[in-house]
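Take a look at the structures below.
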Structure I
């Protein structure tokens, strides 16, 4: 989750790749998560960042 990028979120779901199997997993966003993500300021490529912009 730490390296989750804005490009992994399409407004409806989050696309993740599993480390072990390398399979793509699509996670639907519940309404509360969608509202939170849509309201966030996009200051860099990563969703969760430190104040300096690093994941």
Structure II
């Protein structure tokens, strides 16, 4: 339940906020008690060579 809520918030921060990807990742990394799934999502986006499509 906690993981699902965390991933939902991450989606909102990444795709619905006015922050760019770097700023959004910084916000997500500062959260306390980050789940393994969210860490995986953050590292996937950071290591992506082509970036992510936000539209």
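Bear in mind that the values in this text are calculations on the coordinates, not laboratory data. Quantities reported herein were computed from a predicted structural model and do not represent experimental measurements. Cβ atoms are built from the backbone, for glycine too; each structure is taken alone.
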Q) Quick one: helix-only ellipticity at 222 nm (-39500 (n - 2.57) for each DSSP H run of 4 or more, over all residues; to 500) came out at -16500 when computed from one of I, II, so which one is it? A) II
(Q) To test your reading of the models, identify which of I, II gives 1.5 for distance in nm of label points 7 Å out along Cα→Cβ at positions 25 and 41 when calculated. (A) II
Q: Figure out for me which of the structures I, II the number 56 belongs to, where percent of Cα pairs over 14 Å apart was derived from the coordinates.
A: I
